Structure 1
Amino acid sequence: MSAIEIDGDDAGRGLIALVVTLVELLVDALEREAVRRMEHDDLDPEEIERLGSQLAALEAEIDRLKESEGIEREVDDLRDDLDALLTEALVDVAEHEPELEGLDG
C-alpha cells in the first residue's frame, strides 16, 4: 500500500476551498429563500433592500477570498463535483421511488 503525501499548503488550500464552496452553497440557498419570500410578499421593501445588500456583500467577500487565496478553480471544481453527485443521487431516488412507494403498505 502506498502512502498519500499531502503538502501542508495543498491541504490548507483544499480546506479553504471546501469551506468557501460550502459557504457559497449556503448563500445560494439563502438567495433562493429570499426570492421565494419576495414572491409570496413575506418581505417589506426595507427587508428586501437590506437582504439584497447583505447577500451582495457576502458574495463580494467570497469572491475576494477566492481571488486572494487563488482557489477559484478549486471551488468551481468542487461545485461541479457536488452538482454531479446531487444529480446522481436524485436520479437514483427517482429510479427507486416505485419501490419505496410499495413499502408504504
Structure 2
Amino acid sequence: MGYELLEQDEVGRELARLEGWELSADGLAIRKSFKFRSFVEAFGFMTECALAAEKLDHHPDWSNSYSRVDVKLTTHVKKQLTDRDFRLAALMDEAWSRRL
C-alpha cells in the first residue's frame, strides 16, 4: 500500500471534511484532542484506533491523560501529510462518535 502525497490545496479540502482537526504550524501534521467521560472510554478508543492504525500500517503520535487523548498525525517516512493521515483521522472520528 503506497502513500498518496497531498498538495496544500488538497490538505485544505481534506481538513475541511473533518471536524475539530487542526493543521500544525509547520503544515506537516494534523492534530485533535478527544475528550471522554472516563479513562476506560479513552482507553477503549485508543484500543480500537490502534487496531485500525495497524490495518492501515499508519500509526499515530498520541498521548492519554485520564479522559483525554491528544492525537497528532503525519506521515514520517514522507515528511508531509498523505492520504493515510486523513483516512486514519476519519476512522478516529468514527470511533469517537460511537462513544458519545
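Any read-out appearing in this document is the output of simple, stated calculations on the displayed coordinates, not a laboratory observation. Just so you know, these numbers come straight off a predicted model, no measurement behind them. Cβ atoms are built from the backbone, for glycine too; each structure is taken alone.
Given a value of 13.8 for mean count of other Cβ atoms within 10 Å over residues 37-44, point me to the structure among 1, 2 it was derived from.
The value was obtained from structure 2.
If mean count of other Cβ atoms within 10 Å over residues 13-20 comes out at 12.9 when worked out from the coordinates, which of 1, 2 was used? That value comes from structure 2.
Ranked by distance in nm of label points 7 Å out along Cα→Cβ at positions 53 and 85, which of 1, 2 sits at the highest value? Before the final figure, lay out each step's value.
Numbers: 1: 3.7; 2: 1.5.
Looking at the calculated values, the largest one is 1.
Determine which structure produced the value 0.7 for distance in nm of label points 7 Å out along Cα→Cβ at positions 45 and 69, calculated from the coordinates; the candidates are 1, 2. Going label by label, the one that fits is 2. Can you tell which of 1, 2 yields -14000 when helix-only ellipticity at 222 nm (-39500 (n - 2.57) for each DSSP H run of 4 or more, over all residues; to 500) is derived from it? Of the structures listed, the value fits 2. Computing semi-axes √(5λ) of the Cα gyration tensor in Å across structures 1, 2 gives 31, 30, 8 for structure 1. Given 33 as the derived value for relative contact order in percent (Cα under 8 Å, 6 or more apart), which of the supplied structures 1, 2 does it correspond to? Considering all the candidates, the number was obtained from 2.
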